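I've put the structures underneath this note.
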Structure P
Amino acid sequence: MKNPSFQTAVVHPKVPVVRPTHSKATPIYQSSVFTFHSLADLESYYTGEHSYLYSRMGNPNTDELGSRVAEWEGADGGIATSSGMSAILASLLAVCKTGDHMVAARDVYGGSYHLLAEECAQFGISVSFVEGGIASFAAAIRPNTKVLYSESVTNPVLRVENLAELASLAKERGLVTIIDNTFPTPYLVRPLQVGIDISVHSATKYIGGHSDVTAGVAVANEPYLSKIRQKVVNLGANISPFEAWLAVRGSKTLALRMKQQCAVAEAVAREFSTMNEVQTVYYPSNLSPQGNGAIVTITLQEGANMPVFFEALDWIHIVPSLAGVETTVSYPTVASHRALPIAEQKKLGITETMVRISCGIEEQKDVVDQLKYAIVKSFEK
C-alpha cells in the first residue's frame, strides 16, 4: 500500500526505527552517551556508519519523533527539540544572522511575539510586524529581509494564513518561509506541500496530545534541515529520550483525537454564533476537508463578569496551554498574550472578555452546555 490514509500513517510510520530486540514499541534509550568497542568503531560515527554518539546530537527516540512528523508533512526530515519555542528559535537562527530582517504576522502566539521582538534583537535580527495577508507582508520587505514568519492558524484570533500565496511571494523575493503549524497539525494542514520551507510545531500540544510532555519539532527539506539540526545541537535545544518517547506514544492517536476535537469545536462555534451574550466567535471555515480545528475563541459582550464565568465552568479548567484530551479554557490577555503590550493586544481584538476554548474529546453536548451555563452565569446580576 503506497499511500495509506493519514490515520493509518500515524500508527505505521514508513521510516524504520532501531529496534534490535524486535519489540513492538520502541524502547526508551535513556542514555546520555553510546559506547564504542574500539577507536575504529568510534571513528565509524564520524564517517556516518554509526548512528549515535551523544544524545544531545541524536538519539533513537528523538529521531523517531522528528521522522514521524516529517513523514506526515512530506519533508526530508524533522528535528525534535525541547519545546515549540526552541524549534522556532533554532529554525530562525538557522537562516538568519546579525543584520538580517524578518517580517512576521502580528497576530501570533504571545510567546512567539516576544521571542521575535525581544530575544532576536539581541542577535541583531530585526522584525517588522504586519497585520497579515500577502499585501502587508510584501509591503514590509526590505533589502535585508530574510524570513517571512507566520502561523498557519493564528493564536488566538484563528486567522487562516494563505500559505501558498506566502510561499509564492517568498520565492519571488528569494526569502525563507517559516510557519508555526501547531494549531491545525499535519492532520489538517501540511505547509511544505504548498511551498513553505520550514514548518514548526509545539508537540506539547496536539502531537503529544495528553498534557504530559513538553516538546517541539521542526521539519524541512535540505539545505534547511541540516542547518536546523546543527543549531539544535549547538544550542543544546534537544529533547530528552523519555519526553520524545511520550510524544511518539501520544502521536499515534493524533487522527482519532483531532477528528473528535474538531467535531466538538464545530458544535461550540455553531452554538455560540447565535447566542446574544457572545459578541464575536472566532473559528476558521474551509480550513481542511477533515475539519476546521479544535480551537474556538469567543469574546463575550461588555459587562460579562469574567471571574464568575471562570468559576462557573466546573470540570472545564483554566490552563495556560491547549490541546489535551480535556476541554479547557485560556484567558489570552493575562496568559498566552500577557507579554504583548496592551496596545498590541487591542489591535488584535484581545480584550478582557476574550476566552480561548481548547475543545477536548468529550461529548459535544456536555461541552456546549457547560460553557453556555458559565456564560449565562457571568451576566446574572
Structure Q
Amino acid sequence: MPADTIGARIRYWRLRRGGMSQTVLAGLAGLSQPFISQVESGRRSIDRRSTLIAIAAALQVTVADLLEQPGSPTDPALNGAADAVPAIWAALLEISDGDRGAPTMPSEQVTAVLRHSNQKRLAGDYPAVARGLPPLLDEAARHGGAILAEAAYQATTCLRHLGQRHLAVDAARIAQTAAEDVDHHAWRGAARFGYVQALPVEAAGVASRVAGRAMDDLQQQAANPQVRQVLGQLHLAAALRATSDGRTTDARGHLVEAEREAATLGDPGPGGGFNAMCFGPTNVVLWQMAIAAEVGEYGRVIEFSRTVSVDALPIANRRQAYWMDLGRALAHSGRTDTQALAAFSRADQIAPSLFVLNPLARDAVAAMIRRARRRAVSKELRILARRLSIAVEV
C-alpha cells in the first residue's frame, strides 16, 4: 500500500472497493469529486476529523486505516518505541487478569519513578516513556489506587501518541478502575479524560457520554481547584468531540463552561497544575485553535494564535499543538509556505518524536512539496521531508 499521504491510502481503499470512482466516493462522503481528486494526488491535505470520518465510512474502513501511523521504527526520534509495545500490552493484560503480587519497593520509591517518567512525558519523549512502562506498570499494579491510576494514565497518553489507540483504551480503563478504588475525585476525572482522549474519532457519541457522566460527578466536588482543572479539561475535550460530530451548539456550551472555569482559576504555575494538564486561559485558546481548524476557520486559528504565548507551558505536546495548528492554518489560508514551514519546523524542534508520528504533519508537508515542484523545493522543506521519510525528487 502506498504510504506517502492520506490521499494515497484513500485511493488504495477506493480501488479495493470494486474500483469505486472518485465521483461515487465523493457522493457517499458528502464531498466534491475535485476535492477527492486533489486529496488523492497529494495537492490538498485533510485536517478535519469530520471529513476523515465521512471518507472512512464511505470506504468501510476506520480512520486509523487512513491515517496509518507514519515514521520508521528505526528513526532515532522513535528510539525503540515499537519494541516496547508488546511488553506494555503484556503488562496491561497481567493487570486486567487481576493476579497481582506483593509490592517489591516502597510507595515512595514508586512515586519517584512515576515523577521521573512524567518528566519524560512533559518533554514529549514518548519513546522513553514507553521503554520504562512495563516494569512501572507491574509495580504500580502491586500498589494499586492512585499510583496505578497515574501509571495507567501515563500509559494511555503514551500509547495514544504512538498510534496504539486500542491499547490506550485498555490502559485508560485500568486507570478508571484504579481511581474508583480511592477517594480522589481529581484522579477519577483525569482517568475518564484519558479514556475520552484515547477513543477513536468515530466514537464521538461514546466520548460525549463518558465526558458528560464525568462532568456530572465532578460538579459535586467543584470547590476543589484540582477537580475544577480536570472539569475544565473535560469540557474542552467534549467541545472538540461535539464539533467533529457536527453538534456546534453543544460545542459552544462546553467552551463557555471551560472559559468560565479558566477565567477564575487562571493559568497554572510552572508544574502545569494537577497532572500537568495545564488547564487555564492559555490552554483554552489552544483548544479553540483546534476547534476552529476542525471547522475550516483558518483565519480564526491565526487570530487566536496571536493572543497567547505558549512558551511557559511545561508540557511539550501542548506547545507543539500550537505550532502544528498554526502551520496547517497558514498553509490553508493562502499564506506563503515559508510561514507554514517555519511553524512546522518549530513543532519539530519542540518534540521530534511527536512530529515524526503525526500523520497530519506528514500530509501537510507532502502537500507543500507538491506545490513547490513548480519552483525549487527549499532546503528547509527537504529537511522536514527527510524527517518524515517523504521522498523528494531531485
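Each reported figure results from applying straightforward, stated rules to the coordinates on display, with no laboratory input. What you see is a predicted model, and the numbers here were worked out from it, not measured in a lab. Cβ atoms are built from the backbone, for glycine too; each structure is taken alone.
Among candidates P, Q, the computation of mean count of other Cβ atoms within 10 Å over residues 271-278 that gave 15.2 used structure P. The maximum of distance in nm of label points 7 Å out along Cα→Cβ at positions 119 and 311 over structures P, Q, that is, the highest value, falls on P.
With P(r) over Cα pairs in 20 Å bins from 0, in percent derived from the coordinates and found to be 28, 55, 15, 1, which of P, Q does the value describe? Working through the options, I get structure P.
Here distance in nm of label points 7 Å out along Cα→Cβ at positions 87 and 111 was derived from just one of the structures P, Q, and that gives 2.7; the source is Q.
Once distance in nm of label points 7 Å out along Cα→Cβ at positions 151 and 287 is computed for every structure in P, Q, the highest value turns out to be that of Q.
Work out which structure the value 0.10 belongs to, where FRET efficiency 1/(1 + (r/R0)^6) of positions 175 and 279 (r between Cβ atoms, R0 = 25 Å, to 0.05) was derived from one of P, Q. Derived from the structure labelled P. Computing helix-only ellipticity at 222 nm (-39500 (n - 2.57) for each DSSP H run of 4 or more, over all residues; to 500) across structures P, Q gives -22500 for structure Q. Mean count of other Cβ atoms within 10 Å over residues 23-30 was computed and gave 12.9; which structure, P, Q, did it come from? Derived from P, not from the others. Could you tell me which structure in P, Q was used to calculate mean count of other Cβ atoms within 10 Å over residues 127-134 as 22.9? Here the read-out was taken from Q.
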